[in-house]
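Where a number appears in this text, it was derived from the coordinates with a stated rule and is not lab data. Computed from a prediction, not measured in an experiment: that's the story for all the values here. Cβ atoms are built from the backbone, for glycine too; each structure is taken alone.
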Structure P
């Protein structure tokens, strides 16, 4: 049994949200989508220098507008990322000073200058210098670069020294030198990138603070602008252990950039969908008030950790926790000093599951809800059957009006591929934490630490033996890896039924996991689910995938009534006092929202709301109860002007787009290098490529007809698999852009997230204005190649 104690009477300070930061988390403008940024209270983003050559995306100046709009606080500029190679090209200090001067001039002239901080050196102890025989060289060069920046940008924030790890002797000498030479950093930085963090973090933090105290230096802000190992990324149960320690010491930190830029370091997939880990960071952002003391079993060991807050004005406490398997006993103390809580409290418990590095999550799962008695100022809670890769949220309130206490969680069970019957395939190890030991932290995470690969021979099989408690519909989530750079397939059979074929989009490379969902009808009892490359009764599957595990979830006898498969809803606060909701949906479509007016008397009046940053005024609801609006796949932000309005339920609306137009249609105009190509995965089997890299290379959709003038949603189906060179560990994907013009009016430049193969078609949604009758929509890019375009669809904003 694992134990965690929370003391609401021990205030540990205003919540900082320190671990909500990202290195190269933003790629290009709109990558990732604003919807995924705004619900997170991002403190720091570390990005490359303007026009830097280290990576094809992540320019600090290019992403600054959307970052600032989403509420982001600071952007740290990695100045040495102006160089193309990793490790950085060997260069003398004069060459670097010239580059520093150019960077500082661009930053100082930028309209967002107040949110930038300069990081002059990145891991200088490992690149260009070392702490053994070139320490003095670094100190002197630090002073030169520091002075050059200050000579151009007098108000600049400067962060450093930014070593690859904390070394007490080095930091003591550096701070003494900087103090004596008037070049102290405004923000002190280093990296925490290995599993020593769990046992050594508090030593590192306290050691540095002691250096400041010894030297008489006022406490500096600390930013750990790279944190986490390969195996931590995307795993809620791992990440909560980092977040808890950073919040406890009130420092800022950025998730490490081990994979691809523009994904918030594996919190976002396909640009507007999110992994399970995103919900942990969203929950952390939802916490308000002050943090209170949390006592874990061992604060200097990997395992159970937590963050707790108390907001007296809201009469609410929250607790985030995770990092173990099994049951957790939680004791929350200090209720005797809180007037708003009487004899009992209402507690909701939710879980954010690991969905893979590239697997989308529709939303958290509801675990438990109920009333708990306060005894001697304490509440005791047992959270049963905790999964080590998941994080959990407890919301504790005094008010339980209209809240359920009899919730029954759907049956769910995981089955590991490596524990099945394996024929002519291989077991591979990945990163994993079993509650006691950390395995392979420099590899990406696998459930239970293993996956099955080489399922590529005609005789290859993986058989899962499963037992289900009910007859009915089940959702089978297949955790897979596909590093072929192409669509892959696999044959699947339940018992002796006919084989079916599952199609798997690519993951960005091997050792990455995504999630494919398939519905099954199963009778109560035992079954065998077989995955294969080939069978004599079925054609061979194309390519192959690795298998990590399958999850089976009971949907009921009527799967269409299971709304959890369709949408998920949570509140969020962007500006104080607003009335906003995050709505996560499976598909681009119309959805009907059922309204709850609460204490509002405006149920007969027109509604004003904002959907994904577009304001809609004077909207009438059907029967004063229902609204039907277009939502895009993944995260949507909906806010109401009426503070009393709430959303009761969400249902998929069956109405299709008002029009769909194929790129290859003969009514369209293709010019220059734009050409029609074939793909069996494209709509209609064809798409248009060769757009851009010259003003003459265009695709024009003609005869886009609508009956009414107004604002519409343009849903673009596209593919983009361009990569730039290679890197030791980062996958340098390129997010191509298209210049989109409607009826010759103002052009929008839209970036398209990489889809990892030219056969994988994803979607982007933009707002356009159309006139009544026929319209034209042009795709072009004068300077570089645009993505391949499959088709476009037109949706009304609401119907």
Structure Q
């Protein structure tokens, strides 16, 4: 039986509703203000970005490598700005290359502007990037040792890559030094913000709380994850409790204690088995305080950036972790709100059972757990938290399988950053412990292209020319409702074991106190079941709803035991605008009941049980993007994909463990991404078709021309009602040269053999141009970006 006191605190709807109205992060009295550009969220769509860290690259190679990054078909460059590099001694800043050419951040921004690229800057203060102390100057800890973060054991938190200390996020001195750095940084970059300059966004800190302080760091306690610095214990913790309870009598009532003041309440540093909910409450509050520390720091840092005139959108990037501890790492919604309402999801799969991977390799592969976690759950949750900003993947590699890279894009990401764009060899010895870095990247230090380059380029080409990946896509009728607050109880029961998900109780005595509070796990299990049943859904955060957000859905699914011990439906609004449905543990979702409420279960689907389909639909279904996901490890998929609620269908042929993309405009094929190892990839819609006899290709038709790019040789065939009869076929090489190519156009079909060129100067793309359209007119913007 669940104690009534805890049910009142954690389970009851009234408690959750109060959380919606009363923010957890009480120590901040106001939200950071965004400027007009940030409020309008008029970011370029889609954002196709590549990471290029200028301070690791010789100054004379910046121009060449910017051209190469643009040839990924990127429209944006992302880079960290390393505090330690630009302030090597306290108060001595260099952002213009006075002391070293590679410190010329202003010059780098000018070059990005020359290449007509957008720019995302990530000034930290902590950036990780496998640098010494994660980019925080070492003099900070030598001169001000009080700023070092301390674990519950009394030992410093240590950055894993460099074995150097981590900073205490809320320490006043650390925040003061951060503000000094931000002020100098802002002076250097302020005039380069969009629309006058290329800077479109800023990242605040990195993967907060980050390497060495996250619950994925092996030497830490999974549960005692707070920072126990002297300042936090003596000042921040008592202030937090006072804001939480108001009066010490209220705390004593909750704890069953008799403290005289908030300063008398110690931060727990070891576990004592609680006999009841009152004795357990202090541990719940400690977990909330651990959430509060980085969130409040992000809020203060964002306010600093605004104070110094940086108005472009700010965001935070969510660190990765094993799927079943997804909500225990940090307060995802709190971090999004702290930086102004935008949070991305970094993509590094943490697969427990390597032998279950169906796509990719260990650490760059997906099994069923991580497929759902890194795809529909994280992308849709962070995407809904970020509206109206795009669903963003700030870090993902393309050196593994195409499936791994494309999975979050298939499930809704509209902004992606390839991490990292070029290899670094040698690395910068003044700030890095590495001899070389980023050697998995697909462009060499000298600009040569590796095979994996085409994974990024062809996917980005499809995103650009598909007509999708922009704001305004149709919402599904169903959303899964995630709540973080109950996880402050589950934090103490969670048990991590190598290669196994949490299945057995860690602390049997508190099982009744935490039953049903593992909301991250449970909402992912619901997502799995919906994917299996081919039901469309979003994931929303019930504690951080945007105005009018919940009214966009007809049904909200929540884990039953989070709110009520019984699986039953509850009518929350009598007018029927939306319903709260308590998802039962027996997975019986009563589809007839859903339909009776006017819910459309799916927009698109394939009959094959191992093929999932996600839909982006615009303008009353006149423009549709289908992501067709074949999860079968060894079997290709060939068959119909139903769309427009089953009224139409497109035939697709996709390889094993592959993702195909197709864009449909009206009743014509507009663009596609073909991936088939046997050269049988194609899409057919009525009389239209797009096919390729090689393995991997992108085909797209614009209002004026067609653009085709491929990794390898093969016969291209295109027939579409949208295709204009070409007058010539232009071949563009990676070095910028062009030549005309032979083609056949007969009975509305364009056919030619794609020649990938030579390794040192491969083919970039082909253009099928109708009369009156030149190469410069067709791809002027791209040519400006890649100029050498």
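For the reader, a short list of remarks on this structure follows.
- Per Cα Rg over 2.2 N^0.38 Å, for residues 144-511 alone, the highest-valued of structures P, Q: P
- Here mean count of other Cβ atoms within 10 Å over residues 336-343 was derived from just one of the structures P, Q, and that gives 26.8; the source is Q.
- Origin of the derived value -7000 (helix-only ellipticity at 222 nm (-39500 (n - 2.57) for each DSSP H run of 4 or more, over all residues; to 500); candidates P, Q): Q
- Test item: P(r) over Cα pairs in 20 Å bins from 0, in percent calculated as 15, 47, 34, 4, pick one of P, Q: P
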